[in-house]
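So, here come the structures, one by one.
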Structure 1
């Protein structure tokens, strides 16, 4: 369960992503999420959200994608034992 501060931070950063998308009403999601052409505002909003999610899970800020996946699977395995 998330504490109120963490939940608020996640909601704030998720809202930031939606607000960044709204800056480009004529762009499709494919356009917005083209790795080479992603608008800086959207990239910044996603980075803020990524940092908030890492913090919520207690993962180091410099976690690689493979580290994150490994930790999530380990957490799932622990939960599945219950």
Structure 2
């Protein structure tokens, strides 16, 4: 992540880690059930585009951190 040290407490970090793990498992199972082979090339091209677009960072005022587009979220919504 792009944030200063100690910006989040260990409790918040642990909760977010657990939430991410559960969401990842849910999404992985859903993709396995609904995978369409015609979408695989599109996933590759869009993944490369989002990887490049995430190189543009912006500062978040008063936090000492930076951010960029949430590419994984954009791809999940699109695909």
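Computed values, structure above
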{"item": "Origin of the value 10.5, where mean count of other Cβ atoms within 10 Å over residues 8-15 was derived from one of 1, 2", "result": "2"}
{"item": "Winner on distance in nm of label points 7 Å out along Cα→Cβ at positions 16 and 64 once structures 1, 2 are ranked, highest first", "result": "1"}
{"item": "Origin of the value 15.2, 47, where Rg and Dmax of the Cα atoms in Å was derived from one of 1, 2", "result": "1"}
{"item": "Top of 1, 2 by relative contact order in percent (Cα under 8 Å, 6 or more apart), largest first", "result": "2"}
{"item": "Of the structures 1, 2, the one that -22500 was derived from, the read-out being helix-only ellipticity at 222 nm (-39500 (n - 2.57) for each DSSP H run of 4 or more, over all residues; to 500)", "result": "1"}
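Taken together, the values in this text are just the output of simple stated rules run on the coordinates, not laboratory data. All values derive from a computational prediction rather than experimental measurement. Cβ atoms are built from the backbone, for glycine too; each structure is taken alone.
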